[in-house]
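What follows are several structures.
Throughout, read-outs are computed from the coordinates displayed, never taken from laboratory work. Remember, it's a predicted structure, so these values are computed and weren't measured experimentally. Cβ atoms are built from the backbone, for glycine too; each structure is taken alone.
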Structure 1
Amino acid sequence: MVPAENIYTDAAISGASLMRPALERMMEAVEKKQLDVVVIEDGSRLSRDIADSASLFKRLQYRNVELRGVADGINSSERSSKLTFTVKSLLSEVYIDDLRDKTLRGLEGRALAGFSTGGLPIGYASEPVVDPYKRVVGHRILVDPEGKAVVERIFHMYGGGLSHRAIAALLNQEAVPPPRANSRHRRKGWVASTIREILRNDCYIGSWSFKEKVWSKVPGTNIRRYRKRPEHDFSAREN
């Protein structure tokens with residue numbers, strides 16, 4: 001029986017990042033020479049990034065900690081293990097890239113059909129659209145009255161001369177829920193950058209775009225940054 005403190009699980013956290021609490025605790029135990037063997041389901045459970053996988057593999061080897069994969073047969077005590085592990089790590093990374101491309105194509109189809117692709121800005125909501133067989137074929141974008149009132153007020157305050165920071169401070173003072181208030185990634189309250197993004201968002205003048213931004217993770221972290229795509233590369237529609 002493996003002691004509970006030696007079971008490391010990062011549920012619902014991307015394997016494309018090293019910023020995972022359980023993984024960090026496991027590697028800390030490795031550095032302290034508290035572990036002799038690390039057993040994983042397969043290489044993708046360690047990381048889905050080939051560079052991060054290679055780094056972790058080297059750290060385990062340096063500390064003479066054996067790595068075993070139950071499903072893929074990885075055994076770092078074998079001479080061929082480095083080649084096997086590297087190939088499987090590459091396949092894991094390619095799988096993520098392929099899944100990302102397929103997901104993007106599916107979302108683009110929804111956008112061109114006039115449906116929501118998720119992540120609607122404040123002031124909008126969505127409802128499912130079903131076909132004659134009661135299957136959901138997309139989500140129609142609707143105006144959310146509560147959010148609409150907040151957005152209109154922000155535009156009114158900005159037009160009256162208030163700065164982004166002043167508007168955010170006033171909304172926080174009045175305890176107005178910010179966008180995605182219940183998200184675990186959401187910072188508390190309103191900030192100036194949120195106000196700025198609302199004021200710059202073309203959806204409030206009826207112009208929707210998709211693939212305008214491409215998001216990428218900072219290597220080794222769960223921090224995401226975006227850059228704008230060339231204008232000819234994203235889809236747009238007028239409502």
Structure 2
Amino acid sequence: MQRRTILAGLAALPLLATIRPGFAQETAETIATSGGDIGIHPVMHASLALSFGDEVFYLDPAENSFEGLPAPTAIFITHAHGDHYNEENLVRLAGDAVPLYVNEDVFSKLPETLKARATAMKNGDSATVNGIAVEAIPAYNITEDRKQYHPQGVGNGYVFTFADKRVYVAGDTEDIPEMRALIDIAVAFLPMNLPYTMDVTQAADAVKAFKPAVVYPYHFGDSDVDQFTTLVGDAAEVRIAAFYPATT
């Protein structure tokens with residue numbers, strides 16, 4: 001399957017809802033917890049939703065549609081790049097009351113109407129969102145010629161605790177020590193496209209270090225996710241989700 005490369009933004013791509021109609025909550029993959037199922041809803045590139053009971057968390061809703069999914073009960077933004085943060089789309093999706101959890105850089109860019117209900121989380125911060133624990137995990141580049149893209153101390157990843165399961169959405173990062181030190185991760189979403197994040201070898205090595213039970217490649221552009229699956233081997237279950245439309 002060929003994939004369309006997505007780099008700085010998504011403006012050249014059509015909305016996912018026009019390509020994959022009916023991509024609704026009941027079609028999501030699920031992860032069982034002691035408190036019910038987590039719904040995994042890939043949207044496009046770096047955008048996804050996680051559902052749990054009455055809660056629906058949107059992650060990095062940029063140039064895309066979440067049509068077919070329930071309205072969000074909270075929105076999380078990892079950093080300010082255009083394929084993660086789009087003010088116009090955020091205003092539309094957040095409506096009049098949805099709370100936002102963002103890194104400090106995004107907080108400084110929010111319009112006042114959104115800033116009033118946004119929480120700025122820096123690396124290492126934690127919060128409880130409608131009873132769900134959330135931790136802000138560092139996300140940054142460590143390879144010298146990539147540090148310009150995601151400097152240390154700016155971007156966030158997030159770890160959500162849904163009942164007895166922890167879900168890690170990494171944001172834009174390489175295989176940093178803070179990632180490798182994570183424990184008890186049931187599901188991880190890892191980016192792997194060059195030059196902005198890491199290659200499949202780095203990502204697979206990270207999986208072998210922190211051993212999530214299930215890992216989803218996302219933000220992967222034209223990276224070879226089949227090679228990633230082979231490199232991971234039996235270190236984790238790799239699931240390839242439809243983050244990109246098929247092209248011919």
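With respect to mean count of other Cβ atoms within 10 Å over residues 36-43, the largest value across structures 1, 2 is given by 2.
When mean count of other Cβ atoms within 10 Å over residues 132-139 is calculated, the result is 21.0; to which of the structures 1, 2 does this value belong?
Working through the options, I get structure 2.
Among candidates 1, 2, the computation of distance in nm of label points 7 Å out along Cα→Cβ at positions 92 and 212 that gave 3.6 used structure 1.
Of the structures labelled 1, 2, which one yields -4500 when helix-only ellipticity at 222 nm (-39500 (n - 2.57) for each DSSP H run of 4 or more, over all residues; to 500) is computed from its coordinates? List each step's numbers first, then the result.
Numbers: 1: -12500; 2: -4500.
This figure was derived from 2.
Using the calculated result 1, 5, 10, 13, 12, 12, 11, 10, 9, 8, 6, 3, 1, 0, 0 for P(r) over Cα pairs in 5 Å bins from 0, in percent, pick out the matching structure from 1, 2. Working through the options, I get structure 1.
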